Every structure is written in structure tokens, then in C-alpha cells.
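Nothing in this text is a laboratory measurement; each read-out follows from the coordinates by a stated rule. Since we're looking at a predicted model, the values are computed, not measured. Cβ atoms are built from the backbone, for glycine too; each structure is taken alone.
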Structure 1
Amino acid sequence: MGKYDKFFALAKEAGLEEVELYVSESRTLSISLFHGEVNEYTDNNGYSILARGILNGKCGAATADVWNAEKAKWLVKEIVANAKVIENDDPVFIFKGSEKYKKINTFNKDLENVTNKQIMDKLYALEKGIKEGDHRVVEVAGTEYSQVRSKFTLLNSNGLNLTQKNNYFYFVGQCVASENGQTKSGYDFAFSSNFDEFDPAKLAKKIVDQTVAQLGGDACASNKYKAVLHPGVVQSLMRAYVDYANAEEVQKKSSLFIGKLGQKVASKKVTIEDRPLQKNAFARWFDDEGVATYNKAIIKNGVLQTYLYNLTTAAKDGVQTTGNAFGGGSKKGISPAFIYLKPGKKSQEELFQEVGNGVYITDVSGLHAGLNAQSGNFSLQSTGFMIENGKKGKPLDLITVSGNLLELFSDVLEVGNDVDVSPSGISASSLLIKKIAVSGK
């Protein structure tokens, strides 16, 4: 008998028409270093299970963090109880399976064999590289290594049985630099599934260079400037922008993309894709409903191509799901798996040359409070540099950038080729923007 067979038998006895189990298993190893000493070491295993079931057309759900016969009984009881109190009439589904799945291997066995000594050697090298990287460095605020292994299994009463494993690691370093009474901090990271390719000296240099470059910063005059946005800034803004393609938000009339399928919503330079089958740590060949995923353009050459659907929202619109059900309980959420901005051909330096005189925005903060999702308007504390005569100039501090998300992506003049991938699953490059409002002095 399989591990979870008891649950399915009990569910059938309880009169549940269809049931599903979504099992998530993980292991996270974290080691942090401070002043040459290990100040934190954790090695945790995680387990969670989401059980869903349909009773009289309503979908109930329950979760657990352990598994045994008693827990199976409890889950069935909770599903029945929850289904009986649901009042909305949204269509619900336990998926029977896609005709074809394009399986993708995202698990590196070699990473599981990396020793603590190998990890520590690279942590020490990273700390040393930051400390000795510049005479203005006054503190290495910390270095950290994390290694994550995850496994997703989906089983249901329709015979669906899917499993995907992935693993990856990341190193993080933090630096503090000071000069002429001004102190600045900075950090950066590197992540991959190939441990051997990580170069601590390269990451240390990047962290130090970014930190000391901020020293001597001041606010610029308030004005509207031609601008280049750093890939990290683009990633932050693009996450919020792509949310407008969420079919549930469209159906709730809370999206700025309502009624804009097939219409221009951005500059023709902008192509944004969801790439769940890109071979990286974010790859998913099935979504959380068991639907086969596929790569798709959300915006192509500025034109909105599709909304993102789960089974319920697709049924409401009379279309096929796009395989973007991720997260949630009895009601599945909608999210892209891996957001990919198609890069251009020009380097960041070439973008600076096209700007001539303007601003280079390297960081924004306060997006949750500073962005009005209903209007797309934003006002964000920022840092960066002036662009003077086509080159990166003096650092900027104590400035605020403001604008509108739809207008910003419509004002894109060029996309750079300096691709960067964030730990949140977004691949982006620098953007050259026609204008952005900067509040300074």
C-alpha cells in the first residue's frame, strides 16, 4: 500500500467526489560567518501537505505538517467541514492531467555532495575579499551561504501522480564603507546549482565596488530626466507590472490590463515572457493544479498577448488554463513561474551614451507602500548616479523617483544586454527610459 492510500480510501468513504494531495518537502542548510567565526548554522527539513476535496460542487481544503493515519482522518474531516461552509459558486476542479508534459531536470546531484569544508573555504574567501577590497571598507557586516533542496508531489483521485525536484545555493555578502564622515552599506549575492562555478573573489569585488561607489552622494536638482534603470530596479517594477496580467485581477476589475488583449500596453522594445521551462532553479513543468506548463509571451513587442489563468479563472472566461496556478489553498493563486524580459543588444555603457545627460537609478525601496496598484502610480526612495556626457557620474542620494508603471514601460527606448536574474525568479536587463520624475533638492 502506498503512503497516502489511506487518505484516498477515507475520502471516498466520506462521500468526497474527487480529492488531491499536494506535498512539499524541503531541506535548507544555512551557514553565516561574522569576523571569521560561524555565528549561525541551521539545517532544517520541511514538510507540508495541502489536501483538497470536492463535495457537492464545493472545494474544501486542509493542511498538515506531519503524516500518519490519524492525520489522514483529520484532513478528510476538515475538507468536508470546509466544503460545507463555502458559499461562492466559482467552478472548482481536481485536474485529470494534461495530454503531454515536457519534463525538465532541475536537480543537481553533485550539489548534494558539497562538504561543509568546501562551503567554509568559499565563505572565508568571500569575507577576506570584501575586507581587503578597498581601504574605505570598515566592516564586513556578514557573509552567508544557503542551500535549498525542494520536492513537489501532486497526487489525486483521478490517477495523477507528478513529482519534481530542484536544488540551488546562494552566497550573500554585506559590506560597510566610510569616507569623510559618510557611511554607506551594500550587499550582493550569487546563486546557482553548480557549486564549482561560484567565484568568491568576483562576488567580493562586485559588493565592494557597489558600496564604495555610493560614497560622496548628494541629491540632484528636482526635474524630469532621461534615465537608465538598473536591472534590479527593473525586476522590482516588472513584478508589479506583470501582476496586471493576472486573470483573477482582470475578472475582479482591479487590473490596468482590462480589455487590452491584443492591444499595445508597452513600448515595442518590450517583450516579457513567462518561462517555466527555462532550465534554472525556478523551472516548473507542472503547476500546482497538475497542469503542464509551457513558455509563453505575456507581452510581445509591446502588445499584450494573454492573461495568466488557473483552471477556475479559465473556466469563467471560457478559455484554456495557461498553467499558472501557484500557491493558495482550496482556491489556487495565479503567478508566473519565471518572468523573462527579452534582452536587447546594447551594453549599459552604450545606453549611458544614448542618454547623454540624465540619471542612472540603481536601487528603489518602499515598493509596497509607494506603489498604488489601482492607478499604477509610484513614488519610491532611490539611489543612483548622474549620467554626464554619456558616462556614469557622481553618486546620487536622498532622491525620490515617481511616475506611472504603464507610462514607464511605454517610455522604454532601449533594453540592455546586461541580463541579471533575481532570487525571486525574474530575469531583466537595464532599461533606457524617455523620462522619469526625480525629486531631490
Structure 2
Amino acid sequence: MKAIRLDYGNFMAPRLPGGVEPTELSTLLAPAFESALSVVSAWREQGRLGFLDLPYASDSVARVAELAGRYRESFDDIVVLGIGGSSLGAIALREALLGPFWNQQSAGQRDHFPRLHVLDNPDPHTYRALMNQIDPARTLFNVVSKSGATAETMAQYLVVREHLDEAVGPDHAPSHFLFTTDAANGALRQIGEAEGLAMLPLPDNVGGRFSVLSPVGLLPAAACGADIGALLSGAAEMESRCRGDALDSNPAGTLAALLHHADTGQGRTIHVMMPYADRLRSTALWFQQLWAESLGKTTSHSGEDRPTGPTPLAALGATDQHSLLQLLMEGPADKVVLFIAVDDPGADVPIPRRHSEIDALSYLGGHSLGGLLASEHIATAEALRRAGRPNATIHLPAVDAHALGQLIMLLEIATVLAAPLYGVDPLDQPGVELGKQLTYGLMGREGVPAPEIAEVDPRWVL
């Protein structure tokens, strides 16, 4: 199996005008990385970074495989109820490993594996539209919430439970649920134990946005035929590669150090992830949450609290060359771009030689769609370099389970290595809690007072 590669030459001077000088790698970035690595090593020894152990969790994987085999024979559809870290990873795995239009394919085209749907946003229109498309008697609902208190997910569970009671009867409804939740506590654990529902436990030391390689992501992917063994094997290989304490041989450390330096040292506060493959579009959205929620915090500096953290932005090549590239080239110099390129796109599509008399078309003939996409990436990276705009490329050998496992682990480790550079804890999300409490109060949760909401001022309403 081939390793993915990180090409960061377009960050470096003199190749990039105004780029990072090679001496800065050893005199500035390497010492900062070594300090960050010592913090991360201490976190690991304290048992806080459970995602690093997921590729080796054989007992958990065996349980996932057992349930996946059972469900793929019993159900035509699997619906994941979850939000944020409980949904984005499953969506990323579905699109990357199952391919486009999975749910639109016939049963034969899918080798009779189930369709996979994810309901994250509690939009009633989306809920009704999906329920009109599936047969409840042939559907499994995988409810994913570690706490069992996620308002959006639990509301969807209550609605689905009522629907199933009516559709298949209250005696049969429990067999249509799988709870992926905390091993000991929470509302889902309480309900599951009381009613004998199937459950998959989540490790205490794995948070939602780092949970894609846990049962959160593995179960729905495996039930639809994805090779989770290869996924975890790739993740294990990258975890091993990123243990080293030398910056020039640690891809996650290099990525974290360069992106942090671009932000804090050069004012490039917006980090754009731009894969050149439709199948990786949702991986960029998954990374957006990982980078934002882990690093966007308030930290103490010289005795004063101040906000810190970069702003991630998900894009797609070549689509967003037609929406963002003008801004990336000539707009404010506050952005870096992290491309993801695919060496082997798989089944390519040749471009026929037609209309040779038309210059705007004749040059395309004899090439392929995959070749065009690859050329678009190379050209865009070079254009940005010439404009003095830093960019790097992660090269995947192919969009397959082994490469995706490497990519996921690379980005997760880069995130926790970047956190000490910013002086923040990557595992908490205190800024999210106020919104949750206000929602609880507005919805009348017991013990949470109704909040005072600023009144609408008619002067500011058009």
C-alpha cells in the first residue's frame, strides 16, 4: 500500500516569494514543534487522546463487524441520527468509500448492501422527505450521541420512535434501533438498557470530532460494505509515521507548524481545504469542524484573555476555481490553501477528438477528465505560488479506504499538535455551551431557566 505525501514546497522561499526561509524550519518552527510534541505526548500518557488508539481497538472492531454483517442482511436502509462529530465523519466515509449516487443505485448495483442516509439538521422538511422514501419495516436507525442529551438528535429519535411504533408496532420497534453512545451513562444508555436495545459503546477519551474511526463512523460504513480493516490499517500507518520527534520527517507536525506560522506569523488566518475529487468534498467539511472547534478558543496571553485560532473553509476543485480563485489570487493576503490531489482517479473517462476545427475544443481531445482535473490542480497551485500565496498539497495514491485512513489520522494529529502552538486545549468546546443552554431554556428543559432574549428593535428591521 502506498503512503500519502505532503508537498509543502509552495510554502517555502525562494520558491514562494516571501515564503518560509529554510533556516526558519530549524530555528523557529522545529523548536516550537518539539515543545508542542512534548505537550501532546503528556496528553497521550494521561489517556486523553483516545483517537490515537482506535486503529488498534480490535475488540471494538470485531463488535462493529458482527453487527454490520447482521444489519446488512436485515435492512434496506440505514439512517444515522446525529449531528456534528456524530454525522460529519459518517458522511465523509460514505461519499469517499461508497462513491457518488450510492443511494440512487439499484440493490444489484450495490451488491445488496443497504442505502445510507444521515439526518443531522432537524429540518422537518428533510425528515418528512426521507421518511416518504423509505420503508420503516426495512430500516435501521443508528442514533449517535455520546451524552444522550444532544437536543437535535434526541428530538429526531423521539419523532422516529413514534413513527416506528405506528408503522411496525411497539413490540417490533426496538429491533430497528442501534444506539452508539457512552458506555455507562446518558439517556440513550438508560433507554437501551431498560428496553434491551442494541448498543455500541464509545470510548470515554474520544470526543465527537475525533470519533470517525470509532463505531460512530465504522458501523454505518461497514454495514454498507466499506473495508474498515483497510481504513484502520492506513490510520495505524500514519499514526506510526507521526510519532517521530524530527519535524522534517513528521508530516502532521510539519503541517501543523506551517499552518500555525502562516496564521500567527504572516496574518494568514483563513485555511482553505480544497480537494480535487468530488468524493472528498465532505472530508473537507469534516476537517472544517475539526480545525475550527479544536483551535478556535479563548486563551491567556500576558495575563489577558484573547481569542485565537484560524478559520477553516471547505472548497472543491475545480468547482471553486470558478467561485473563490479570484479572491484567493488577488484578495486580501490572509489565506493559505491546502489542496488534496489524487494520483489515480480510478476509472477515467477519455475525452473524444471532435471539432478539431475549433481551437477552444481541439486541444481537449485525446486527454481525459481525470487528466483535466489533475492539470487544473497543478495550474491553480502554480498560479497561487506566482502570486505569492502559500499552498501545500496532500497527495493520495487513490481514494480508497487505506489512503482515507491515512488522511484522517494525519489531520487529527496535526490538529492536536497545533493546539499547544495556539495555547489551547483541542478537546473542549466551551464556546458551544452557551448556545446549548439557551436552547434548553427556550425549549423548557427542567432545571434550566428560560433565558432573556434581546427584544427585536423595530428600528433595525426592514
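To which of 1, 2 does the computed value 4.0 (distance in nm of label points 7 Å out along Cα→Cβ at positions 101 and 253) belong? Computing distance in nm of label points 7 Å out along Cα→Cβ at positions 101 and 253 on every structure in 1, 2 gives 4.0 only for 1. Please compute relative contact order in percent (Cα under 8 Å, 6 or more apart) for structures 1, 2 and give me the label with the greatest value. For this comparison of relative contact order in percent (Cα under 8 Å, 6 or more apart), the top structure is 2. When FRET efficiency 1/(1 + (r/R0)^6) of positions 5 and 29 (r between Cβ atoms, R0 = 30 Å, to 0.05) is worked out for each of 1, 2, structure 2 gives the greatest result. So helix-only ellipticity at 222 nm (-39500 (n - 2.57) for each DSSP H run of 4 or more, over all residues; to 500), computed for just one structure, reads -6500; which one of 1, 2 is that? It was calculated from structure 1.
Taking 203 as the value of volume of the Cα convex hull per residue in Å³ derived from one of the structures shown (1, 2), identify that structure. Computed on structure 2. Matching task: 0.05 is the computed value of FRET efficiency 1/(1 + (r/R0)^6) of positions 117 and 293 (r between Cβ atoms, R0 = 25 Å, to 0.05). Pick the structure from 1, 2. Of the options listed, only 1 reproduces it. Assuming 5.5 is distance in nm of label points 7 Å out along Cα→Cβ at positions 141 and 333 as calculated from a single structure, say which of 1, 2 it is. Computing distance in nm of label points 7 Å out along Cα→Cβ at positions 141 and 333 on every structure in 1, 2 gives 5.5 only for 2. The maximum of FRET efficiency 1/(1 + (r/R0)^6) of positions 21 and 189 (r between Cβ atoms, R0 = 41 Å, to 0.05) over structures 1, 2, that is, the highest value, falls on 1.
If Rg and Dmax of the Cα atoms in Å, for residues 245-396 alone computes to 18.6, 56, which of 1, 2 did it come from? Derived from the structure labelled 1. When Rg and Dmax of the Cα atoms in Å, for residues 85-220 alone is computed for each of 1, 2, the one that comes out at 14.8, 41 is 2.
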